[in-house]
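Got some structures for you, see below.
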Structure I
Amino acid sequence: MPANTPSGQSERFADPTIARWDRSFFGHPRGLSTLFFTEMWERFSFYGMRALLILFMTATVQHGGLGFPTSKAGAIYGLYTAAVYLATLPGGWVADRVMGQRKAVLYGGIFIAVGEFCLAAPFTESFYVGLLLIIIGTGLLKPNVSTMVGALYTIDDARRDGAFSIFYMGINLGAFLSPLVCGYLGENINWHYGFLAAGIGMTLGLVQYLLGSRYLGVAGLTHSGTPADSKLFTRIVVGSVAVVAVLAGLLQSGILSVSPEAISNGFGVVLGLVVVGFFGWLLTDKSYTAVENRRLWAVLVLFTAAVLFWSAFEQAGSTLNLFAERNTNLKTWDSPLWGSFRASYYQSFNSMFMICGMAAFFAWLWVKLGKYEPSSTTKFTVGLTFVALGFAILIPVAGSTNVSPWWLTLTYLLHTIGELCLSPVGLSAMTKLAPARAVGMIMGVWFLATSVGNFIGGRIASVYESFPLPTLFGLVAAFCFALAVILLFLIKPMKRLSEGVN
């Protein structure tokens, strides 16, 4: 060990060139453990709350819920989940230009914890405030904690990819445990106890983040902004708070009456305009070369496929959650060991399949195929096919209220396979297809696709009671199958657009 890395001193973590000699966390810098558990607890909070959200909104007042019809609950759910991912775009800008990733993660965690505690309070007003705070907090924390993982390593450090694999395991661990803990408390004891557990989880994450921050060195401390950026940020915050306060006052006084459905509809219009405006500007920008422009068209094709995929996949927390509660015979899996099996427990299945080796298998498979590895478009086609199959297999049984829990288990298994064929592949494709000077912006496109997909998925949940379930699930499967077929015919044209990028 070089002389400038004295054992036991925090200075040894001052920068990634020194941290390369620290292997105290499974061969990685100690700072990775701090970020691992921060993200684990944040995902615990997020997925624990999400597992309960639509069930809580649609539960009757007599059973401690809000008593919302599914049309209203689905609109709120879609708005919330879409806004969470959309907020990562300004969240990344705030970290880069105003406060650095370190503070963004800290403040984001605080917002999330307070938001969860608001959901734990038995008031409708605090419910909406809690959702807003979680949206802001997730937007600050989610994109920046991942950035800090990379900042622990030099570009040539061979441990970087392994670090993100470990970090990803933290995500799945939190997502696996939270529906079991929060779901048990929420569905068996009191809905608000489930949200309280999610808030406590995020608080634990904040505590260990602060205690372990000395191992992060300079990661996330700096930003590239100017005083003008800070002033702009201050004006935006003050203006936003003022607008929210005025609107809240008007709504409370009855002068202004706006339903959640109307707000969701308005958000959907804005989201659509953002997509059209962004791609319209991107594809007509004359500063890109002919090769870069063709690759940007390929990005648009993959973006469209990703939107439809996430609109189906992310119904895990909405329509499939309602199907588990209302149409699945959960008593089949009751046991003296864990008691009554609850609908929210299904939200752990995706992460369970990941942890049990599916993620590792697909990572091995792509490497094993070598030169025969399918293109990104082919993998997207497979991903859409599997998510479509997940809904298609439910069509024959969807009209029953006594469906075996194994049907929904198979759906989640098929969806997990689809996710592994599309999600990590899409992230990689965005970085490879993006022009060198626009990588960050194109990565934002991926979050935008997730946001739009979540919004559509939530709106599908809002018509859960308006269509026969076989028809609803059939339409979702049909659209995904149709786009998979279209992509199949676009494989060769996409190779030409991608200009050598697999």
Structure II
Amino acid sequence: MPIRDLPPFRNLRDFLAHLSAQQDVARVAPPVSLVHEMTEIHRRVLAGGGPVLHFDHATDAAGRAATMPVVVNLFGTTRRVAAGLGVYPERLCALGEALAALRGPQPVTGIGDAVGRLPLLRAALRTRTHRISQPPVQSEIRLRGDVDLSRLPIQTCWPGEPAPLITWPLVVTRPPGSQPSDIATLNVGVYRMQVLGRDRLIARWLAHRGGAAHHRAWAAQGKEMPVAVAIGADPATMLASVLPLPETLSEMSFAGLIRGERPRVAPAVTVPLMVPADAEIVIEGWVSPTETAPEGPYGDHTGYYNQVEEFPVMRVSAITMRPDPLYVSTFTGRPPDEPSVIGEALNALALPLIRQQMPEICDLHLPPAACSHRLAVVAIRKRYPGQARRVMAGLWGMLPQFSYTKGIVVVDDDIDIRSGADVLWAVSTRADPSRDLMLLERTPIDYLDFASPEPGLGGKLGIDATNKIGAETHREWGRPLAMSADVSARVDALWPRLDAALRGFQKGEEQ
């Protein structure tokens, strides 16, 4: 099975050209301020399922024109997220199955099976990087006194925020002792970055993230950590950087897998790192082992401002860019926002991998309105008492993403988990608080969840809303109401005439 439906997008411009051909990019000609106005326009367009926005004339707080266009809402629909991964929306689950097969391949059962797996083998070979000697992203290089972050059109998204914030940075790091050319050791994560001055940024990464782990290792040796920040990479690299990948798999390698083409990388100019060769902009520099600065408050995906905290400071040593670069930005806030849309699409991508570990799971839904990962609804094929609790425990320990999920509702496979009415019916008729609640205390939780009693440490609640079997109950369990098949068939045959009569009645009522 081919792993892509669409041709490879080597860079952001290839992707935008594809979306433009689909009439999914809108050029915004009037001047729009980077301070709040761009966020509000983006917010309204995203909520309506609208296109990518290409702002031709962004302006800063003083009304000065930006030196480059700004692109937002790149992944504001599931359709565009799927396209960034190279597939049609209805094929996200198929792509997830292919990726699950690569992670846990089954024994070959015959010649036909081996031939059928050749596309997956070719895809796996594309995880090797291709080193470029003259990368497009280094067409213009600014060093030392010519480094000035204010030349970039960096947004201030919400009222009360202290400074412009880079919101779509792909932050590249590696552990000490590794070779700069060893792509397998690289971590690429999206960590927002507050502008402190013309050549200083705050690197806000939470303790469990790969960049933070690398920084702790460098700081333990008393050394500055080399960092590169790519803005406007190809869509596969951008999406790989937000996926909950295994710690042993580099985001750049994974990007080659889903892109259908080996990742193109190049040595950075001033730091010992490899960077995406076809990015629009790369900011290079060094993160101090000791210097920190107060970051925030900034609007977050929770729909609230986060509290002010100390995070490491990055000293910028170079800014490189393509000719006539594009700056990619976004905002985070109460869903819907781009992170929640991406999370909904990645839900379908992750389901086959989850099923690989727990085959009894039929479906899983992370409602975007619940900040994507804080609540999960799971449908299972129940076979034995206590199975719902086993599924809860398994999910909480399966991926780092699920350590943030503070509520899991488990239902039977007759429940539509995307229907709030169905889920509420199951909870209200199949769960008893004295028996079916699973409460965990003092577990890892989303650091941004101010509702928890301690930062990064809180509780989890599981609700077993499945039909109870065996030792789970001593009472006769209820039987759901259902019309007989023959009556349903007779009414189906009668319905066209009833439908016409009802439409006529409704028109009479309207008059």
Structure III
Amino acid sequence: MKLLCRNLWKIAASFSLALCCYGQTEASRAARSWREKHEPAILAEFSKLLEIPNIARDLPNIERNAELIKSMLERRGVATQLLRIPNAPPVVYGEINTPGATQTFVFYAHYDGQPVDAKQWVSPPFQPAIRENRIWARSSSDDKAAIMSQIVALDALKNEKIALKSNYKFFYEGEEEAGSTHVAEILRKYKNLLGADLWLFCDGPVHQNRQQQIVFGARGSMGINLTVYGPKRELHSGHYGNWAPNPAWTLTHLLASMKDIEGKVLIQDFYKNVESYGPLEKKAIAEFPNLEQALKDELWLNSTEGGSRLEERIGLPALNLRGLESASVGTESRNVIPVTATASLDIRLVKGMDTKVTTARVLAHIRGQGFFVAENREPTEEERKTHSRVVKFALSDGYNAARIAMDHPMALKVVSAIEASRGKVLRLPMSGGSVPMSVFEQELATPLIIVPIANHDNNQHGHNENIRLQNLWDGIETMAALLTM
């Protein structure tokens, strides 16, 4: 068993050794040399950025983040401005115009982060701590590391007087973790600034063996909250048990009707119109190292949903139960029938699916289970008295999946640039996580590709989020390679 547990790290170590022996480009050598001489200063600047809380709804602190990033870019000679629309986090926009350049690349990252429960963190989430060769803080990996790596890469290239070949733009969003609700409006308002040959989305993790991967698409995302209702007030479970319906039980039956124990979604037509992978995508997946057993051992899993490999499973749509709430548990539990029970769901969509169509299918399924649905509102007293099963259906904004052809000329250009610097890369057809690529694709009609730098075990979206120092250092070299395409 211990041997299995070590497998993943042996593979990572062997890859790192091979990478050290691989020939580097002038840009990556410059990035490494600069980083090695300035590590304390890099970490100090990064820590200042991580110290600012960055939940999208916290607009005062979001503004502080945006202003700091703007000043960081300006100190590197990047022409910078904040792209604004009312009541939305600003986008930090920067550009470098290179005389004679014929191509333009845009770097995308986001500076907002997921909400935190500080009680679950070993160290405070907005007080960066370095231990175990990692930086522990909210957004240390998702996604401020990408911003920091690009900025440091600019320092290195300037110091070594390495000429840029193309025009470069930077688009740092402030509400990606809140669903990118306003990004389409921002793209439309500032469309004249955002023309490019390629967008580079710098978000997500590298492969589990620490090998650099290029990702050619991302699943879409949508969120749903379901609230089921019981009695008007909490009731004693002895006096009213077996008589008053318990909304928590009602909700669990509804949830169980949506997905079976093997992970298959049971909502009618949920998988209809899904675009399957072609020969190139299937070939790329077959070339991935098989880490299934090592990952299961690392995560204490005996089995996985569907019985197929992770790289295959993330190419399918998914329905996830991300949270449940009803009454109390643990030391605060009470013998009551609760008033309500709420489930928070997220759906990951793949190419061929549409958020509106998927929403309609979910609603049809719920109604088919005998529920009266109050959409995006509280049910009335009369509705609760009239119907035996009542649910509030609250939909959060979402977006569709996007995917570029793996043999697209721009995709091949990125692969070539990174392989010259970082060694052979893995090519993942679709990211399991979501970024709003489809919104950019729809509004700008520009190809997009994902170049991640974070470690796979970064606790992304969870407590104790972290970035391995080596991933940050590697990321600087990766961004230097992209900044000299």
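Results, tabulated for the structure shown:
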| read-out | value |
| --- | --- |
| For 8, 33, 37, 19, 4, 0 (P(r) over Cα pairs in 10 Å bins from 0, in percent, for residues 152-367 alone, calculated) the corresponding structure among I, II, III | II |
| Test item: helix-only ellipticity at 222 nm (-39500 (n - 2.57) for each DSSP H run of 4 or more, over all residues; to 500) calculated as -11000, pick one of I, II, III | III |
| Highest-scoring label, criterion being relative contact order in percent (Cα under 8 Å, 6 or more apart), among I, II, III | III |
| Mean count of other Cβ atoms within 10 Å over residues 72-79 derived as 16.2 - corresponding label from I, II, III | III |
| Test item: distance in nm of label points 7 Å out along Cα→Cβ at positions 128 and 472 calculated as 2.5, pick one of I, II, III | I |
| Mean count of other Cβ atoms within 10 Å over residues 312-319 from the coordinates reads 26.6; which among I, II, III | I |
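Every number here is computed from the coordinates shown, using simple stated rules; none is lab data. The structure displayed is predicted, hence computed values, not measured ones. Cβ atoms are built from the backbone, for glycine too; each structure is taken alone.
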